[in-house]
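Student: The structures come next, written out as structure tokens.
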Structure P
Amino acid sequence: PGTPTTSGYPPLAPYIARHVDRARISGGQREFANYRSALARIEREYGVPAEIVVAIWGHETAYGRVKGGFDLSQALATLAWEGRRRELFSSEFVALMQVADKGYSRSELKGSWAGAFGNPQFLPSVYLRLAADGNGDGRADIMNSPVDALASIANYFRDAGWREGLPWGVRANVPRGFDVDAYRTKIDAPTCSRVHERHSVYKTVAEWRALGVQPQIPLAQDTLATLFQPDGPGTSAYLLTSNYRVILEYNCSNYYAMSVGLLADEIAR
């Protein structure tokens, strides 16, 4: 039987091996180099690290190669008609019509079966709120312009509360026999509770150090972090900052957020 942190959850390590592989790392490094000047400008404007932005792009659409081929109007109309989440998908259908009013044809508006589209896989309502014109041509074209897509991802993260200069998290060394579950959070998260229940309480880095938990990369002593050891005792552990939770705003999955953070670290090497 697993501990409360691991019981009932697939292990993280195989997921990371599949999603932070050599092809995705090298692809991210290549796109980072291709858009270096634009990414530097976007990072200055939005305060979000370029490698995080590129990692999201890589995870969402394999750097623009896999954006989905579903007709968005048909997909959203079908989902609204089915009724399981009628209110959400009805409002997204209306938002899609507003996107079309900006000059996009139906043939251009293709994406996932659930209505997400473009390089960053935004829902139509997210596009209307946060899509950004990264290349200065007067249009936020997340379908065809990688620079617009990268600026839009950065804008999403800034809006979600990304703290400039703070890493998403770092690997940590945990003493032999350390019981991570003794520090498990008791707070019920209002959303994605199954994701957050696996994390510890927040403590300062100084407090974690006093317990024998050592970050492998220096963090300020007063930085608040939660301890996460997803695959149980004797496996990789991480100290996660509030910026990790910003990644969760994009996709509320520990598997997704950890793979984005680790891919970003590799892209930046």
Structure Q
Amino acid sequence: MNDALVTLLTDFGNTDVYVGVMKGTMLAVNPRVRWVDLSHQVPPQDCRTGGFQLLQALPYFPPQTVHLVVIDPGVGTLRRAIALKLGTGYCVGPDNGVFTHVLHRYPVEIAVELNRPQFWRHPNPSATFHGRDIFAPVAAHLAAGVPLLTLGTPLDPNSLMCLPQLDYQVTPEGVRGWVQAIDHFGNVITTLPAALLHGCQGVVEIAGHRVALVNTYGDRPPGSCLALVGSHGFIEVAVNGGSAEKVLGCRNGDTVCLL
């Protein structure tokens, strides 16, 4: 695992030096570390959206990849710093629910609390930047081949924090779901999987609007609302050439219904 890849997913944005500093910290531990930036534009403190994005990315990386996630509104508090071994790779980050989607999809082989300061940047980490002082160094050690159980003490995977799971419910009126993420284009991604389309009318009700399902964005005129199955496998609501988030006034957690 000496040349394992590290992915980075944060809510830091690209204006400040935080992401670059984390990369420098990793290089100081492991000069051969390689990384891929998944995104640094997760909405601030939005663990649910970050977790959804991580879930979408996992299948496309080699199985030894280390996924470093720093969306950490509780930094410096008693929330645990953790690392997980999954069949698809490793995850490093805060135990604050950001790994909810992953925990519901993939079994955890090993979970540890990162409580061994010899693997941190400094034994007295900043109360505001565990990404630099704990998570990035640990990710670099993992990528360099340090065994996970060397980096911390074992945890019961059932003790890991999960956010309330948004799924879908079958009702007499239709299949009720929720908005689980909104992407850069303003496309509104629901919790309704494509498999639900069999036997339905092909209409999504959202924010007081009824939107017909189509196959591509271009199947509707510019400026028109539409619904379709996105590359992630869920039904999403979009506007051809525009933002469904702005046009419909949608937010994460809003209800939708497939008729």
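Bear in mind that the values in this text are calculations on the coordinates, not laboratory data. Just so you know, these numbers come straight off a predicted model, no measurement behind them. Cβ atoms are built from the backbone, for glycine too; each structure is taken alone.
Student: Out of P, Q, which one gives 0.96 for Cα Rg over 2.2 N^0.38 Å, for residues 24-151 alone as computed from the coordinates? Don't skip to the answer; put the middle values down first.
Tutor: On the way: P: 1.08; Q: 0.96.
Computing Cα Rg over 2.2 N^0.38 Å, for residues 24-151 alone on every structure in P, Q gives 0.96 only for Q.
Student: Rank structures P, Q by distance in nm of label points 7 Å out along Cα→Cβ at positions 176 and 248 and report only the one at the top, that is, the highest. Kindly include the intermediate steps, with their values, before the conclusion.
Tutor: Working: P: 3.2; Q: 1.7.
Checked P, Q; max of distance in nm of label points 7 Å out along Cα→Cβ at positions 176 and 248 sits with P.
Student: Additional query: Out of P, Q, which has the highest value for volume of the Cα convex hull per residue in Å³, for residues 8-55 alone? Write down the numbers at each step before the final one.
Tutor: Details: P: 64; Q: 76.
Max of volume of the Cα convex hull per residue in Å³, for residues 8-55 alone: Q.
Student: For which of P, Q does helix-only ellipticity at 222 nm (-39500 (n - 2.57) for each DSSP H run of 4 or more, over all residues; to 500), calculated from the coordinates, equal -4500?
Tutor: Details: P: -14000; Q: -4500.
Matching structure: Q.
Student: Follow-up. Work out the source of 59, 45, 31 here, i.e. which of P, Q gives that when Cα extents along the principal axes in Å is computed. Intermediate values should be presented prior to the final figure.
Tutor: Working: P: 59, 45, 31; Q: 58, 37, 32.
Structure P accounts for this read-out.
Student: Given a value of 22.9 for mean count of other Cβ atoms within 10 Å over residues 128-135, point me to the structure among P, Q it was derived from. Don't skip to the end; give the middle numbers.
Tutor: Numbers: P: 19.1; Q: 22.9.
Among P, Q, the structure yielding 22.9 for mean count of other Cβ atoms within 10 Å over residues 128-135 is Q.
Student: Out of P, Q, choose the structure whose coordinates give relative contact order in percent (Cα under 8 Å, 6 or more apart) equal to 23 when calculated. Let's see the in-between values first.
Tutor: On the way: P: 23; Q: 16.
Source structure for this number: P.
Student: Determine which structure produced the value 3.0 for distance in nm of label points 7 Å out along Cα→Cβ at positions 136 and 168, calculated from the coordinates; the candidates are P, Q. All intermediate terms of the calculation are to be shown ahead of the outcome.
Tutor: Numbers: P: 3.0; Q: 4.1.
Attributed to the structure labelled P.
Student: Assuming 2.4 is distance in nm of label points 7 Å out along Cα→Cβ at positions 64 and 96 as calculated from a single structure, say which of P, Q it is.
Tutor: Values: P: 2.4; Q: 3.1.
Among P, Q, the structure yielding 2.4 for distance in nm of label points 7 Å out along Cα→Cβ at positions 64 and 96 is P.
Student: Looking at structures P, Q, which one was FRET efficiency 1/(1 + (r/R0)^6) of positions 80 and 232 (r between Cβ atoms, R0 = 25 Å, to 0.05) calculated from, given that it came out as 0.30? Walk me through the numbers on the way to the answer.
Tutor: Working: P: 0.05; Q: 0.30.
Computed on structure Q.
Student: For which of the structures P, Q does the calculation of FRET efficiency 1/(1 + (r/R0)^6) of positions 16 and 72 (r between Cβ atoms, R0 = 25 Å, to 0.05) return 0.20? Each step should come with its number before you reach the end.
Tutor: Working: P: 0.20; Q: 0.95.
Structure of origin is P.
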